[in-house]
Structure 1
Amino acid sequence: MQDGLLTVSVIGELDQSTAPDLRDVLAPSLAEPTDPILVDLSGCDFIDSTGLTAILDTARQFRDSGGQLSVGGLHGEVAYLFELTGLLLPGSALRRVNRSEMGAMS
């Protein structure tokens, strides 16, 4: 954690075998979601529906508790899936952070 921002970096694949690990890492922050959380997907080269669901469910829980979960580092097929599913549309529980914002946050 740096300056009140928790950054969780996903490296490799986020799928049915690794999504529970992401949930486990983020779960303690749900108790008091006062600090913003950034899920950095710049190192993620594959994400399936289980990974998308893990991120969206956690983002909804944070939003409902007054917190904010953002995703950054979207690229290639990972970015395409977020766009295709509409998970980043206005009103969504998720917020997309671009590269310049990620740099300013760290």
Structure 2
Amino acid sequence: MKVADMKISTRLTLGFGLVLLLVVSLLTIGVANLNQINGINEEIVNTEWVKADSAQSISTLIRTIAYKTLKLCVTSDPDRAAQIDQSILVVCVKRIASYSAWPWHA
């Protein structure tokens, strides 16, 4: 049977059915891709972001220690130097105590 021989209602029904089939297939592909993106997003948030945050914490610690060390080198007052030295020690001990909670520490 040729398309030209079909009734108009049959042709419209087939056309709408084909459009509906295309919409459903695109919807299925879209949902599958969104699920894949969600999985990648979960991995980034739960593993990579934690590592990046930890690296940022280490960077902040290094800058803090460098700043305090520079102050230690510049000061000429022995009491102030002892205070700065103690503050460097406190910062280091607090940070090292928190290392066991970091994701790469076994």
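Read the figures in this text as sums done on the coordinates, not as results from a lab. Bear in mind the structure is a predicted one, so any value in this text is a computation, not a measurement. Cβ atoms are built from the backbone, for glycine too; each structure is taken alone.
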Checklist entry - Looking at structures 1, 2, which one was distance in nm of label points 7 Å out along Cα→Cβ at positions 36 and 76 calculated from, given that it came out as 6.9? => result 2
Checklist entry - If relative contact order in percent (Cα under 8 Å, 6 or more apart) is computed to be 29, which of 1, 2 is the source? => result 1
Checklist entry - 1, 2: which one has Rg and Dmax of the Cα atoms in Å, as calculated, at 32.4, 104? => result 2
Item to check | Structures 1, 2, by mean count of other Cβ atoms within 10 Å over residues 4-11: label with the highest value | outcome: 1
Next on the checklist: Please compute FRET efficiency 1/(1 + (r/R0)^6) of positions 44 and 84 (r between Cβ atoms, R0 = 25 Å, to 0.05) for structures 1, 2 and give me the label with the greatest value.
Outcome noted: 1
Checklist entry - In terms of distance in nm of label points 7 Å out along Cα→Cβ at positions 20 and 60, which of structures 1, 2 is highest? => result 2
Checklist entry - From 1, 2, which structure was helix-only ellipticity at 222 nm (-39500 (n - 2.57) for each DSSP H run of 4 or more, over all residues; to 500) = -13000 calculated on? => result 1
Checklist entry - To which of 1, 2 does the computed value 28, 26, 19, 15, 9, 2 (P(r) over Cα pairs in 10 Å bins from 0, in percent, for residues 12-51 alone) belong? => result 2
